[in-house]
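So, here's a batch of structures to check.
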Structure P
Amino acid sequence: MEMWTVFIGPRFSVTLLELMSLVLLARLNGLKQRTEPGMAVAGVSTEGSSIKCTLQGTPRLPAFSKDGDFIIGGVSSIHYQLYTVIYNYSTKPEPPRCTGSFNARGLRFFRTMIFAIEQINNSTELLPGIKLGYQIYDSCVSVPVSVHVAFQLSNGQDPVFYKDSNCSQSGVVMAAVGDSGSTPSISMSRIMGPFNIPLVSHFATCACLSDKQQFPTFFRTIPSDQFQADVLAKLVKHFGWTWIGAIHSDSDYGNNGMASFLEAALREGICVEYTESFFRTNPLSKIQRVADVIRRSTAMVVVAFTASGDMKVLLEELAREPSPPRQWIGSESWVTDPLLMSFSFCAGTIGVAIQQSVIPGLRDFLLDLSPSEVAASPLLTEFWEDAFNCSLRTTADPSKRECDGTEDIKTLNSPYTEISQLRISNMIYKAVYAIAHAIHNAVCQKENGTIQCDKHIRLEPKQVPVSVCSESCPPGTHKVLQKGKPICCYDCVPCPEGEISNMTDSPDCFPCSREFWHNAKKDACFPKPVEFLSYEEVLSVFLAAFSVSGACLAIITAAIFFYYRTTPIVRANNSELSFLLLFSLTLCFLCSLTFIGAPSEWSCMLRHTAFGITFVLCISCVLGKTVVVLMAFKATLPGNNVMKWFGPPQQRMTVVSLTFFQVLICTVWLVFSPPFPIKNLTSYKEKIILECSLGSAVGFWAVLGYIGLLAVFCFVLAVLARKLPDKFNEAKLITFSMLIFCAVWITFIPAYVSSPRKYTVAVEIFAILASSFGLILCIFAPKCFIILFQPEKNTKKYLMTKN
């Protein structure tokens, strides 16, 4: 288990608290098979039947590289500055490159990674028969360089490849170790994550990188800053320092780390005089301002949550002008750097550091640098010249002496050779071994006591060892702990109806909003489909066709009656009421069209009131015709002059009066509580029913009840008149029509109440059409048949003949 340790000055360290276990790559992702070359490939040309793609960008040369069966990437910092060029758009931009002073400690990190890989390649137990290669790059803690390296590690660097063959493989890595900074690591992880290439950092401590939703393929062998911030606050409180200053790097590492520290300091009752942020590339005036704030402050203690490169710039500025003594409290990024501890005013600095360790054999490997090996590597050449202040190159600084071969690295006092307190180097060492073990578990297996490895295996994404009590719960489910077992053991239970979970291992499901419903996987909410009886449906087309056909039938019947209006059969059956009845039937047929389509405020009010008024007008006409038949028979009795009370004026008044009463009911209904469109969200959970609310149910049933009352009254009168001794007795036809009418509307009520969804409206339309067709066919069809096909019966003599 790794420990944070209190670091005092450049020489002493004391264990403070065990904070975090080593992050093992239990689920190291394998290299994703790619079928596209990535972002760096642009040019396309054809050669025969093949499509040739050309890498347009300039590949970045690694600081150290070696071929192997599986390649591991490495990214860290040896320089702390980015070489900037102002382009005039006349030349092709070069890849960003690093410059500035040489960091020998960073070189030790690189060489430690190479040492670990060489150890593994010589092992007979770990990946036997397989050689690991490496591509190691200097990122100079720069996001542009890190991004360029991430694309190259993900994409490879073959200058040409063919689309009908495998994509570029040179330089494509199984995993990468790095970067040394949190901000570059965030950028690299976002680029490499979609390709399922793991990034294992040895020095990126930002707590934000622990978010597996954003960085699913990021791992690290160093603890998160959340622990370090808590320790720093407790450390300050332990010494009774309640008035401090705070400085931090203006980066993800510094900003997040300082935010966590300030929260912890507030809980400990520590007051902060000032908080200043800066970055090594800031203008000199910015660095001077931060230094002046430290010099002028009354706080004797300064907590510095900074990166090593940033702190070097600030300490150099503070060294220009002596300042009052300050007690420095440092984060692990800079407090163990021997170069920074060499500043005299940093004596007695206290901070936290990773537990020191020993890597057997590393010192001998670091010191085993032959002159030919140094001369073959520009980076080693730069280190050699910087360490011994001599020149190996003819183009080097002429002020330096030429290296004469007497330089002995074993006598060199440099951070490169200082291995008494290996901390971050050990994190690199463990990161390499974690990746190697993951590859081993994917390509090797033990048979008959012998380990056999297949170096030709193409690893699929997310292969490697899993050691869990329960598999992760996919989106659409949630975790339910198993009774009597540890919290790592749980069941994945599907979300209930109407609820979703959109992340892995969700502890709970949450409901969709009222107008949304989940998809089949229950991992996303989508707007519920809106359902109503639309004109695009087959059912609506049929109903509309019957409605228009009925209206046309009524108009044709009226035309026939008008053409034969002087014939006895038309005149004998109260032609005025017949025409009014046909007009009302036409309206009845057409009013059913208002029930089709999306409900609106006007259509909801119109469909019910138009239906109620037109049907009352229709029944009033039928009632008038029935009364006329009864009174006409009574008028034939001697001394009875009752017909004078049932002439055309009285008939018109009856129809108007009965209809006006329905109009009055509808008016009261519309004024006080009219129908209106609603979204029915309760009948069906998975969809929205767009329908018309009745507004006042009393108004609706009053309209319907009034129609039923008139229909029943008309039916009773028609039954009384059905056996009158007329040759053509219209009362029989009215009886049949009213019988059909009443039967339809009696069965309508239970069907209307129980019909599902949009079919409620369809039932209402069917009732309107069925009753309307019953009236027109029963009352007018026999008459039209006689008029058109039996004209011999359409005579006064035939009608006057007694049965």
Structure Q
Amino acid sequence: MQLKRFTVLLLVFLSALCQAGFAREGNLEKNGSISGSVTTSDHKPASDVSVTLLTTNKGAITNENGNFRISNIAPGTYTLQISLTGYTTVEREVVVEANKTTITSVQLEISQSELQQVTVKAARNPYVQRQLSSSLRLNEPVLEAAQNIQTVTAKTLADQQVISMSDGVLKNVSGATQQAIWGDMYTNVLMRGSQVTALRNGMSIATSYWSPLTEDMSVVDHIEFVKGPAGFVMPVGDPGGVYNVVTKKPTGVNRGEVSLMTGSYGLYRGALDLDGKLDKEGKLLYRFNIAGKKQNSFRDYEYNNRLTVAPVISYRMNATTVITAEYLLQKMKSSDIGGAYVFTTDGYGTLPRDFTILDPGIEPTHMTDQSFTVNLQKQLSTNWKFTAQAAYFNYKQQGTQLWAYNVAADSIVRNLCIWDASSNAKFFQAYLNGQIQTGSIQHRIIGGVDFNDKKYLADFWQSADLDADSAKFSLRNPQYGTFTNGYPVWDRTTPLAERAGPAGTQATTYYGFYLQDELGFFHNKLRLTLAGRYSYLKANYFADVSTDKKFTPRIGLSANMDANTTVYALYDQAFQPQPGIREDGQKVKPLTGSNIEAGVKRDWMNGKWNTSLSAYRIVRNDVNAKDPNDPNGVFIFQLGQTVSKGVEFDLRGEMLPGLNVIVNYAFTDSKITKTDTTEVSKATLNQPTGNYAKNVANAWLTYQVKTGILKGFGISGGITYQQGREQWDVSSTAPKLSLPDYTKIDGGLFWEHNAMRVTLNVYNIADKYLYIGSPSDYYYTYQAEAGRNWRLGVAYKF
């Protein structure tokens, strides 16, 4: 019904605009177009170059491949102006003929290193990303995309001294929150009322709920957050959206950066980033990143040490073909992941913030995460580009997980469970981006195929109580260093695959086909997206094998109100297999969902800052929830339907000279609207779903002095506020206790001069006792965050 209404409204709107447009434009079929490319003197593509058709209001910006297109031009002779701020402007005379495309190319007479410096200087703002990464496939400016897409840039990550995906990234995006603090191992991102899918370079890399291993920021170029279903890149996921981590690639510029950091809780970190050419011609390029970190915690016996190595090689076979090979190794040694949890019958935040159930005698957990990716990009012509990539991911873990049983008012029994795991994932993607003109209509076309095969094995069947019932672990007077039951001896002589067994195995095989046509009307001022994806998925969760075949349509509409303002509307679908075992023995159904969304985007002050406002309604069917009647947490039940509604606002960029601002706000309302026939499910009707806050607001402001004796000095500050926070899990029987409002204030000072930057940031300045949690049977589980802490970093570019 919702799709029918949306389609009718869309067609009425399109019809009205078409009539008005034809009245204005007249006989468009006689018009022509100009396509071209801009390169440097050494034949490298020049991105973000301004291309203007003089004496008209038409123009374009070159994409990352240096290509541009200007459509619907009346026949005649024109002057094409190609300019980059601060450098000599190039003008080229072109002749446009009716119903034809004039192809031209321009070579800028500057070196590649000079172009890189110019591009950086000419960028509107380092906090603003105007073009989407090629791994999202859309091949269009953010302003024109019929969807809410937010990007956290490298400059933002550096200023805030973010060192991993779970380390404060989400405050830069409206409505994005984190469910739990998994020891910097896994980042479960929540948006629009649910956990969203994790991508890396356009690949859905999660192999289980406990993956992927969160990325160290030393290898990250920027992070894209796509709100709502993203059928153009991957429909198998929650309709709340995806986040895409884009890793660093070679630029062909000989440069480097070294950085050192220290901070609270014994933090020491060093990173090196090298970028450049391996030959004089610039055909063979490289990027090499290495980082090491050692860090303890505000809780005793908790630590997290990591080594990251990431070499990348690009080979330009000719002017149109590039092959890039990328390897990533992350090795981690950490304390038991369960040590972050607190168990009590008294409610949240009732024990000291630094309380821990960890013990120095618990063995560390070791993780090794490796991936190898090969990417081929072939520019078939000015308007057509082919991309293919294949990847292999391998993860190994040996360790334990700490939990609690027999929770009483002042004591618990700590239970230690083995957690050995491995995962393997294989990916292949191939897609085609193109532009064609049919009469007065411009077409942006995407077509492609996807394949992935994932398998996760885990042995969490061996467990032992560290404490005896007669000598439980005291919550008020904890004693460390001994276990009344002794330390367990694990049996690792059997291969992991046998130890995991069917109940410890999760595996999926997916392939899909996608086709999208974005039709541009009236000089591409109005864009209609028509798309669909066919997906086949085979899932094996806990010995339950299922297959799903589904067609997911996508309809979008985007219109330029003026050169800097776009309004859009979207309907899209997604689906996702779900692991779990029902106590009634029924089959666990996949989650299916749809999203209706509308919004407005605007660039201000020639793109120095921008805003985005969107409203949405997401319907999810057959959502998994923990069965509250099962004290061991083995079984799940399925909610009939949930509905999430909300509004999101984002502002980012340079508001005034030297003043950069990131401000966002999200209102989210997510409720259970239908239930199945079980009594447990019926009791949850009209309850809020878990894992979201009704109101989330963030701000981060940075001011740097541009002139005078204090030139280069700056100050920064930010605040995160969450109100109406819901507990982790939906339950009809567990004790109800609301989470208090969340307020966190951060700030810092910095100094930049030439190639050096010194940054000091202080987090949780007010030293608030912050936590998140959920009820479990007849007690509460929560995790506390660090109090006031600091980081000092020095970076030098060469």
Structure R
Amino acid sequence: MHVEDELSYDKFHTKSDRVYKFVLERLYPDHITRYAITPHSFSEVLVRDFPEVKNAVRIFGGGGNNAVIVRYLDESGEEKVFEETRFIAADSTFFDLFSFKLVAGDTENVLKKPQSMVITQAMATKYFGDGEPVSKILKTDFGEFTVTGVVENVPENSHMEFDFVTSMTSIPFIFQNENFTSFSTHIYLELESGAHPGALEAKFPRIVERYAAPQIEQNLNTSYEQYVAAGNGYNYSLISLEDVHLHPVEYQSEFKPGGDINDVYIFVSIALLILIIACINFMNLATARSTERAREVGIRKTLGSPRKQLIGQFLTESVLLSLFATLISLGLVYLALPYFNILAEKGLELNLKSWSVALIFIFGTAVGLLAGAYPAFVLSGFNPVSVMKGKLQTNRTGNWLRNGLVVFQFSISIFLIAGTLIVQEQMTFIKNKDLGYQKERLLVIERAGVLDAQQKAFMDELRKLPAVEAVGGSGTLPVNRFFGVQFMPAGASEVLTVNAMQLDDHYITTMGFEIIQGRGFSEDFNDSLSVVINEQTAELLDVDPEDVIGMKLTNTIPGDPPVILEFEVVGVVKSFHYMTLKDMISPFVLMSNENGLPNVPFISVRVKSDRLQEALAAVESKWSEFAPQEPLKYKFLDQELNELYKTEANSGKVFAVFAALAIIIACVGLFGLAAYMAGLRTKEIGVRKVMGASVIAIVLLLSKDFTKLIFLALVIAIPLCWFFMSRWLEGFAYRTTIGADTFIIAGLAAVLIAWITVSYQSVKAAIVNPVKSLRNE
């Protein structure tokens, strides 16, 4: 069900096989960043210049990061106020390209006019109840909108999320500014039938050279050839709509965190391995019971039963057991599904159709035949004369097979135990990694811009609160949110391309950024044209460290005519992580909000230790004084950081469940094999006891062989686990190391579990009266 759900994403769109997402791999001089959003003007160009492209749709916004206040005046004149996050703007052909079904309004016209809005059924019920939503007015932070249509709720298996879709004509800058360099919108292309995406991708460099290069040259006052020679570049490509969710490469500004096709492969493989372990267990357990069924076989053969009949009987037994297990498993799935949905953050439902039920039972039958084949042929092959005399036959081939199966089982179990430990170690490493700032006790107030002219007074009041340590404001957050900016250093011939954020004079102190050279922003200076750079940016400037402070960096703002600003480097900050730990720290610049951002959208409040509740209550009180009509929206920075690694954390939990299942099932098999081996050596044990052997000596004797098998499994599992988990860790630029202690713990756990499992059967065999062991029954 989980795999089916993962593979079903976006396949409900009727044109899904012909729709592709236009994405970018941006080359910087010292790193590469991939973007899900691209310059909005390419949409028109792609349709006009390439006959393979039938249609293009742009989507602005999405991701649910910023809260928007929506107001509605109901029929009684009472104003309803809601806080929403799932807003997007789209071109008028949005509902033609994507198969989101409109239940009110028509596909061609709902998004044609400015200030038009389509809402989901859930929002229609939330705002208007049973009333008619079309033609109603909704007020937002960015204008009034007329509801022109209602669409069915977005399915869970869609890579995009929205509750409100406004017309793209409501976003003025999209149409007023031609842009081929700044990343602004998601672009989706519908290709003509038979068009090959690879052939189209090969043509993308020409649109970069034709449209983007002139803007780059104008904005940066340098040639495009020099720009590329410095290590810059734009590699545009296409991702099939059906592959967006499971694409193994992450892109900045995606609608929501996606899955990974490699995770699907891993989980399917582990599930099959666990099933194979269970089949092996059945073989071992059936073989272990052969001492009980040997005489039955001997009598049947003596009375003339053919071997085919015996094989049919044993196969029928195993198939019936498997089918009975299948019924139980369906019940367990039904009971466990709510917990699995919580674990994997899914909304799976058990919808059994006739074909799926038939498929499940065919699969169950196949498993029964597979698991029962070996025991059936072994049991039916006993010599009736020997078994009637109590001599159970064994052979070297059978021993090798059984031992090999035990090694195989425990190799998988040790692999999963060690893999789970490594995943947990990486998650702990991420949690405890020094990010270059203090992430704890940091309360972030969103939508702070609604305070308008009162924002500075509000922040000053917060600083007076006894439970508050520091307060600072910023345009973005150092949590995978930033914007790109390009500078031309004085006297240089190469462009400096960096990521950046704007902040006020108190933000550096509030966050705990460390200034290692020069100064930060201060109320004692006019910092509108000042910048603080990180260590990576300082290295790129290629000057002596003592000469960095005071350097001039020129930035050109596109326009007619373009605006040229000259910034001065006033400080160097110790590098901090502003992206996930999957990415290396790259050049970054801190800019003062005095440069065009008087009111910051985020206010960060550093709370004193053990005074969280007091601080929250005080902040809420102050907010109600300054903005009584606006709800307070806040979160904690460390919680948002944890959200960045939710996919890996969830995978780790599921991995741990798989590992526990594998080790438990492997132990069941070992238990059965121990019973079998103890049965074979009954007379040997009796003789040893008669000769004076103690119970402990006999237990050690029987456990010794199994211990060797576990150590052999350990030798096999360690290199395999190291190889595959090293590959997994390569997805993180900053990662833990795989130490020997991980494999020692995994090995000791497997050996200890095996000893406990085997000891029961060993002790049971060792305490049997030797007279009973030596008697021929």
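Bear in mind that the values in this text are calculations on the coordinates, not laboratory data. Computed from a predicted structure; not experimentally measured. Cβ atoms are built from the backbone, for glycine too; each structure is taken alone.
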* Asked: Among the shown structures P, Q, R, from which was the value 1.08 of Rg/Rh (Cα atoms, Kirkwood Rh) calculated?
  -> R
* Structure fact -> Output 27.9, 84 (Rg and Dmax of the Cα atoms in Å, for residues 432-567 alone, calculated) maps, among P, Q, R, to structure Q
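Who wins on mean count of other Cβ atoms within 10 Å over residues 472-479 among P, Q, R, i.e. which is largest?
For this comparison of mean count of other Cβ atoms within 10 Å over residues 472-479, the top structure is R.
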* Asked: Which one of P, Q, R has Kirkwood radius over Cα pairs in Å, for residues 176-535 alone, as calculated from the coordinates, equal to 23.4?
  -> Q
